[in-house]
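Colleague: These are the structures, in structure tokens.
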Structure 1
């Protein structure tokens, strides 16, 4: 007796190319990755504000230089004092295991801000070797070769 093993990748048929293109286009409108954010922040005016939505203790432990600190719970009361609705906001929290940046992005969008979420959060910022600040001053770690190329660009 022969048993046919179902291919788990193709068990659900892939989307039609036009449907896939629409999905991925929409995804790029909602998300930015760490490397793109880091590259953009080197400009005099990156065209967006980076927002750290974590607690003060987390902020003190480490944050992206130049970020605005606004914990998610304070967004409804304080966003109008700290952010300009004409400037897009990119949110981040700890990392891919945390949905704090998603909650912050939702709160901002509901207030009328253009917003994207930075994939990977602070964890991948550090793991990709970008400088960060703590309550004690600037910090930097070497890039993790499992998350970023040791030399050169990733090319993606």
Structure 2
């Protein structure tokens, strides 16, 4: 049976959990998520954990923050003027918003605090600094893609499954 190696297209079902067992993401009940190994579509530790697995194999693994979304960097807390946001923007502490940058593309930011004339945003990924545990099952291993790439928001589950 073929084992996952660099360059393969691997369909997986997964559930991601925090240390306390709370689920932060899952595609259970969705179409399997297809990962192109070596393309950096997913966090490095997730990709590396799939290498050597075969179809129908299940595995649970825990990634340190450095293998996932990296360590938190306090210097990534930045102040933005309220005028930088649309007039109807009503920020709430803890709210995750999506910012757009010409260099970075789209990326999440968390509202850390709200001042009279400014909003402090944490530009760390919301999962930065956390170790993450994944339960995965490899469904298929292929040498070519089997699903067409999605555009943002086409998956009804929001979990990276194939477009319907």
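Colleague: One of 1, 2 was used to compute distance in nm of label points 7 Å out along Cα→Cβ at positions 56 and 72, and the result was 4.4. Which label is that?
Modeller: 2
Colleague: Could you figure out which one of 1, 2 the value -0.84, -0.97 for log10 I(q)/I(0) by the Debye sum over Cα atoms at q = 0.20, 0.25 Å⁻¹, for residues 16-63 alone was computed from?
Modeller: Here the read-out was taken from 1.
Colleague: Now for a separate question. Out of 1, 2, which structure matches 34, 18, 14 when semi-axes √(5λ) of the Cα gyration tensor in Å is calculated?
Modeller: This value belongs to structure 2.
Colleague: Oh, and also: If helix-only ellipticity at 222 nm (-39500 (n - 2.57) for each DSSP H run of 4 or more, over all residues; to 500) is calculated from each of 1, 2, which structure is the one that comes out at -10000?
Modeller: The structure behind it is 1.
Colleague: Upon calculation of distance in nm of label points 7 Å out along Cα→Cβ at positions 104 and 128 from the atomic coordinates, which of the structures 1, 2 produces 1.6?
Modeller: It was calculated from structure 1.
Colleague: So if we calculate relative contact order in percent (Cα under 8 Å, 6 or more apart) for every structure here (1, 2), which label has the highest result?
Modeller: The structure with the largest value is 2.
Computed from the coordinates by the stated procedures, all read-outs in this text should not be read as laboratory data. Just so it is clear, the structure is predicted and the values come from calculations on it, not from any experiment. Cβ atoms are built from the backbone, for glycine too; each structure is taken alone.
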